[in-house]
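All of the numbers you see were taken from the coordinates with simple rules; none came from a lab. Since we're looking at a predicted model, the values are computed, not measured. Cβ atoms are built from the backbone, for glycine too; each structure is taken alone.
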Structure I
């Protein structure tokens, strides 16, 4: 009886070539190494549910059976192609599919219900270099800086709460039912951002992403009152245009937050509280905005975002709404891009129809082909299912980039010892495999946002040492690093509202700021960390080691997540012999490593990190 052996490894070119996502019309080689197998088929499942089986050709390779086939993809096709293999051995049919974790790479045999591998097929697209090679700085406007003389809060809202000191901790003022009774404000505004542009540039940021800035009753502005008006507490059209002009002079672009799945109930369009000079949908079925909303029992029972009645959902495919937001001559999209915005981040992208996102992408590129569209997606965006529909975010005609929450989750889990380095590398490689390369290198790599705990609060002790490791990975991984305002000043905070504290001007942690500035400068200075290929080396469960290669350059990033033990490493250098410089080291004398032998010997102290760049 012949021993059965089957192997497919989707990250190795002997088994799948080319690696990862492919353009429409490309050909993909799929192969198996086997022993004891007479026949093999690859089974394909297309995005529309169609299936197809292809008999693989057998070639003898020494004493191992090598089955292969070329999958020729239709030039008009875009979407996911899932696949698994049928194996025939001694009259029995078994299956070979993806591993149980669905990470890609090496798979396993199944007797039934095999897990699928994924090939993402996309129409070719290009993300602008200013974004893909930049560093993003996120600003929650009310909490960043008040640019007015003597800190005067401009145009405060009625029945609001203004903090007595800029350095007070935020809180919510709720009524007996738990609803917000009075919205709280610090007074940050667009002038404050203008005043701090040189600071933002000094940090190394080249893009500013603003949380919503349009008129709204709340401090967060995710309940839009008027899409065509800057909130008076923040400024006006001229002030926004001034911000864009002055930012551009410093090589900084502005990205806006588009909240288009719902409006505020206190808005021009719904006008539940009669605060606007308009006939809102809540007030009359004859309102020009009535068809934007979904009422179950008029007027008080209507569909709203996650059940929050202050944020009624809209029908994004309503022609009047689409014309207002996207396609009209004076659409929301067009107005703010003409005033200087270079792109949009779409709030809750999984609640926006694909057609709506597609039309936004088409419109912004027609206004400015150098613009960018980012989507808020919390999972692997290549195979996301939302409301029972397979989403088309990354198939080339929708999003340029997504918020890479998986990166944050995996990195924190690894640093806290909840995941070893091998599992971390598998998770990242899965995204690398599933995303088009343009999208993977445009991933918005976050350590924290207004919706998560502050990164410094994720670690119970040695916070600054763990932060250094996290930041080193963020700044040297493929993707676009994003700094959440105040992280670079050492702000701590749990979930909302603690994660939305005001920036501690004059009281920030200077050591942490210097760390951010240093690592951001490494990111900005060396192309290899923006464009280089990525390969993980699995050396030790506490050691994360990966290699970046670009043209004739190579670099290694190596970190020790162990809190107590130093670790000695021998790294097989293959064809990478030479002189390496630890560009993160503050001492040049200790930074140079001469590696002319086949192995590089390195000692890492507990919670140590080295960024080794080959210099000659």
Structure II
């Protein structure tokens, strides 16, 4: 369990930690000279780890870096002075960080024992509306030892807060240094998951890969550490050095490395705040051990009065690591006082529609603490689906656990989306309705492209997600695929008798020289058919998906185009480039026709041209349906 000190400057926090542990946490020369704590200090005894924080108002930002990782607060109040400004501010910070366990130490009891009743009464009134309202208050003296054992017992009786042991590992870096013979060391509180020696992790937000060479948990050598422990990691990496690691960084699993420059959160403005919070106010934001400047956009009002809570968008001056349910603390523009704080709801918010009723309903759903509950609430509001990978990353759900979360909601995973069953039914109905209407209005056409179908769905799912939904509908037989067109299973395009007879004679001509078929005029002449009639029939066949017009009046069989796309993909060089000459040689065709085919692929998005060469879009190779067999 991690215990963090809190309280006004010179109230005896460091001396009290030394009395409990035997360790002087003031390690800096300036701290010794000035007699106050400036930076975070650490000490351990048995199962308890202590983070000693500065009490001076100028170092509240440092206090916040340490307080974010604690389980239990040790609120220190000197009896001679009683409640002071940083007593109040530190208490506010503890409440904003959701720290509900704590013990109050009434220090310097050897100097002012007569003030115990008055200070105790004042503290009871101060704590009455906070999570520490029932905290034990123990008079102590670090000098004489009075009350030290009672304080130790009260701390050991505290219950540490729940930690996300099952998620991916996240360690909030609050100190970095080097040791001779060991190298680079980072320390911090492991807020989620587990870390073991030889783990391959990432320094975020910089994205530098690292390996754990060794670790200490609770100041003892160990092979692994679990969430809730103070951890020191000996790390190594090709691009790592002391200069590139800073307080506020995270050491975490690659799957949750996703720096963000915007957060949607629910915040409360402290009742003691001097003024209302207006839209676009600049604030100091503290999350984990990170400290950045941010602008607050109120989402459901124009001003937030003291004591009120509201959803907000926080736009950061620089990206940080953040996940849902992370606690944040806000200080005013001049960093002179704490004004509020709250909890991150969505670390990866959408760029548009931040103030719409739909978005506000989504944020209310995301206030649920449990991943399954939040997902259930999110799928219950419009549009009824969400990006699966983004939601699971924000909630730090491991890959192996995601299917279980979805099943418990219940939800349906398709193409990267998670949908409610009702939303999936809605998409299915929209797709089937659009196809039925299209078939009624254009019975001579084979069906619709995915892009046209997507336009028929309310709220328009993301392209990749919609493709996954179509794949699911194909799998259940609700729709069928005819080349690049989707259709209802019962729909069948039938040519007129005249067109059918002409197609039976035209197809062999196109297939005979499949990579260089004759043009419309040549086929019309060969079959003694009017050129205009031949062109009309081929255009109709193109709408049916039988042929594709690569260049004006130059029609290829659809399966031949698919075959040529596969040939182009196989012809790229070792660096992934394709030239017209390489493609021409593979087709054993003329350069002019080869270039026309490649330009058609460019327009279709199958190739991407750069100068005289092209790269293949292998994800688009199925655009033309299955390839022909070469006959």
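Some notes on this structure:
- Which entry (I, II) yields the derived value 26.4 for Kirkwood radius over Cα pairs in Å: I
- At a computed 3.1 (distance in nm of label points 7 Å out along Cα→Cβ at positions 277 and 485), which of I, II: I
- When mean count of other Cβ atoms within 10 Å over residues 253-260 is computed across structures I, II, the figure 18.6 traces back to II.
- Structure responsible for 20.6, with mean count of other Cβ atoms within 10 Å over residues 45-52 calculated and labels I, II on offer: II
- If helix-only ellipticity at 222 nm (-39500 (n - 2.57) for each DSSP H run of 4 or more, over all residues; to 500) is computed and equals -10000, the structure in I, II: II
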